[in-house]
Structure P
Amino acid sequence: MDRSESLIREVTAYIDAHYNQPVKGDDLARHFGVSVSYLSHEFTRITGRSIYDYVLYRRIELAREMIHTDISLQEIAVRCGFRDYSNFLRVFRKSTGSSPSEFRRKLRPFGSGLRDA
């Protein structure tokens, strides 16, 4: 594993641990002691996603896991680091093709008692 791959592995681990907080490329670059352009280029080259897209991807993956619980969708949005529910709804729909409530309805049996919002 070369230096870039090692760095990106550390950056993705950092994002995975801090997904519910604001995560910006310039903050990451400063934290890891590299330039923003270097980090952005290498991150995209190695992961196939921009830093921003990776953060959204991780947040949505975690939201999809939480939707299996009885946590409200509003609370899931907050726990996954979204500023507000409408932003969560837009990103979730773009990523999965359905709204969080539609996604939850597809997962649960009729009358399971899980809340939609």
Structure Q
Amino acid sequence: MRLSLDKFTELAEQLVDEIPPRLCRDLNGGFAVLSEEKRDEEFFIMGEYIEDGLLGSYVVFYYGSFAAILDGEPREAWEAELRETVWHELRHHLESLAGVDDLSREEMEELARFREGRSDRN
């Protein structure tokens, strides 16, 4: 099944509403769903935490990336992936407030391991 953009947006709003408000402190741009997909090389970007001097701090979810990966999957798979993405991006925000960037470091290490493993197979 493919969740429509409207249903995906409703689901995102529902999951975001589950977050305790204190964890969203200084997330002044809130959460948004964009219809497009986003990629970084061969990887789909599901969500992104953005800090912008003019627009503030906010989280974006890329519906097109979810659709590309989850097309044909049941609603539960969409919900599980979106829930994981919500909390992942919120962790980026909370780490930013705390002045640390552990999650980004973990992501870079995971990417390096992936690329190293892929080069070992070539």
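Tell me which of P, Q gives -20500 when you compute helix-only ellipticity at 222 nm (-39500 (n - 2.57) for each DSSP H run of 4 or more, over all residues; to 500). Traced to structure P. Structures P, Q were compared on distance in nm of label points 7 Å out along Cα→Cβ at positions 65 and 89, and the highest value belongs to P. Mean projected area of the Cα convex hull in nm² was computed and gave 7.7; which structure, P, Q, did it come from? Source structure: P.
For mean count of other Cβ atoms within 10 Å over residues 73-80, the highest value in the series P, Q is held by structure P.
For which of P, Q does volume of the Cα convex hull per residue in Å³, for residues 9-56 alone, calculated from the coordinates, equal 101? Answer by label: Q.
Coordinate-derived values only; no laboratory data. Owing to the predicted nature of the structure, the values given are computational and were not obtained by experimental measurement. Cβ atoms are built from the backbone, for glycine too; each structure is taken alone.
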